[in-house]
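Below you'll find a set of structures to go through.
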Structure 1
Amino acid sequence: MNDTALTVHQIARPHGFPTAEHFTFIESTIPDPAAGSALVENLYWSVDPYHREMMDDVPGGFALGAPLEGRTIGRVIASRTPRLAEGDIVFHRQGWRTHMVVTPEEIRRLPLFDGVPPTAYLSVLGGTGLTAYVALTRIARLQEGEDLFVSAAAGGVGTATGRFARLLGAGLLVGSAGSAAKADHLTREVGYDAVFDYHDGSAADLLGKVAPDGIDVFVDNVGGEQLAAAVGALREFGRIVRIGTISQYNTPDVSLPRFDHADIVEKSLRMEGFLVGNYREVQEELHEFAVPHLQSGRLALDETVVDGFDHIVDAFLGMLRGRNTGKTIVRDQTQAPYVS
């Protein structure tokens, strides 16, 4: 084992898109666990859109000059508590570092299911999948045969939403993405019926072409013009699930979307946002739903895996620029690709 630990710190606040200059890698000696704790060597890291929001000077955001946090999977390599054994594979939220001392209360032991790769616990079985599952089952309460529009459909939440919606019996499934190649992947591999490239024109016109008869549910990861278009396309008693606002994360001066607010009343629409951290009790239900489909092959993983912790900042910046398809995960170079 290397005797040096690496940690990523944010050292400046970005205005617009962040760059590598907003981060620095800090070397330190690998810590020793105190009584009642354990040392975890991290193996897989999640980089997520919400990290961009946390980089701003906002309540609960990242502090400058301090280690960044994030969802992480690691292995216990030294323990001074009977509640954690060396070799345990655990999930925790103290990511963006190679090693971390944790207490049993700060981790969750991962159930190991046959045929399920470890990266799944950061994608469809992790916070990404839980977000999609809660959006469909708790907020939208999707009914079989209902038509669905998903913005940023090629991202981690977008691909998980599409695959789950198919398994839940959705009707027409349409999405938006940032390139023709992504649109093609979503229709060929993920199960979307039609996907438009949002660069090709006004969102209202593009959505009207792929869903001329309207939609019942909009799962919104973007906000902006696409949210306005969806309000116009929703049928009576339609639902909007607000998950994220990617269109504003790196363009803080962008104008807010304009739509006919009378539509909300006249069509009895409902718009609701949520934080996935308030639905952790749904985690086991997600496992019960998704694991059998993963094992049977009906549910596939959509992941962009980047090798090497030293590339975590590049992976994050690339995800913000839309260079990923599905969930972006950073993998320690010692971990071979999973073969089922």
Structure 2
Amino acid sequence: MATTQSTMRWTRDAIQALFDLPFNDLLFRAQQVHRDHFNPNEVQVSTLLSIKTGACPEDCKYCPQSARYDTGLEKEQLMEVQKVLEQAGRAKQTGATRFCMGAAWRNPKERDMPKLLAMIQGVRDMGLETCMTLGMLSEAQAQALAEAGLDYYNHNLDTSPEFYGDIITTRTYQDRLNTLSHVRTAGMKVCSGGIVGMGEDQKDRIGLLQQLANMPVPPESVPINQLVKVSGTPLDHLDDLDPFEFVRCIAVARILMPESHVRLSAGRETMSDELQALCFLAGANSIFYGEKLLTTANPVAEADMKLFARLGISPEQRKAKPDLFYDATAREAC
């Protein structure tokens, strides 16, 4: 389902009011919104592959791939195209409909662009949707990726503008918004969300969701990540976020962005089946599938399929002729 231009401007007070609802009332409202726009018993399934691992110059405090932290991560160069396509083929065989490729870069180098474009074309030829996350993009790079057929570009906002400086100092919030603008202008779909449980307050979770929902066109895919605490990163000592607060984030995201896929993303490896079921009830309808998310653990595919069977959930099938492009000329000033 294509996401349409947003006419609703969410205030922080209005979002706070949603968070303040009794838990059952919030989930009931989120489930109603979800059923108005999606099959409530289908979940979109993606697989994520790290195509270049470690040695990132950024200082994101949650990330084991930053060169600034000693996490014991083995550095790897950009994978060869054929190896990526082999992994994509395996992902398709296990039920994925979208193949996401991530590289630990501040931004891609021009020398790497031919390989990236070949990866996109090869994965699309398999009948899979394509997504990449490569850091910041120039206008020209975004256009090249779009012309190669990239369906989605992932670039998370991570948190609220106010809390952002406590987590990252090597790129600005505006840098992230600029990349998302380049992606939209080039005609690709946007995958953008954030991470909760990084020591932020609820007002910062509200600020993040407000930023996403009030984009001229909300992201078609909204990953809500629970912090995975990795030894050696500055956030490895934090207390866990209350599980019900995490479910509230999912439910509020569903209400604010009714036509977006809300992805239950990083952190699922430590979630009980019951917690995941609550998230699906709250409106989550996308997951990453496979044993690893870039460098952190994820539930194995067999466990996910067993949970789907217990809940009566089926993997969402890719539409034969998806609406891949957004008409940037129709965007109004925000």
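A short reminder: the numbers here are calculations on the coordinates, not readings from a lab. Here the structure is a predicted model, which means the values were calculated and not measured. Cβ atoms are built from the backbone, for glycine too; each structure is taken alone.
Please state which of the structures 1, 2 yields 14.5 when mean count of other Cβ atoms within 10 Å over residues 35-42 is computed from it.
Label of the source structure: 2.
Could you tell me which structure in 1, 2 was used to calculate distance in nm of label points 7 Å out along Cα→Cβ at positions 59 and 139 as 3.1? Numbers along the way, then the final one.
Values: 1: 2.0; 2: 3.1.
So the calculation was done on 2.
Taking FRET efficiency 1/(1 + (r/R0)^6) of positions 51 and 75 (r between Cβ atoms, R0 = 25 Å, to 0.05) for each of 1, 2, which is largest? It would help to have the intermediate numbers written out before the result.
Values: 1: 0.60; 2: 1.00.
The maximum falls on structure 2.
Out of 1, 2, which one gives 26 for relative contact order in percent (Cα under 8 Å, 6 or more apart) as computed from the coordinates?
Working: 1: 17; 2: 26.
Considering all the candidates, the number was obtained from 2.
Out of 1, 2, choose the structure whose coordinates give helix-only ellipticity at 222 nm (-39500 (n - 2.57) for each DSSP H run of 4 or more, over all residues; to 500) equal to -6500 when calculated.
This figure was derived from 1.
Can you tell which of 1, 2 yields 31, 56, 13, 0 when P(r) over Cα pairs in 20 Å bins from 0, in percent is derived from it? List each step's numbers first, then the result.
Numbers: 1: 31, 56, 13, 0; 2: 33, 63, 4.
For P(r) over Cα pairs in 20 Å bins from 0, in percent, the value 31, 56, 13, 0 is produced by structure 1.
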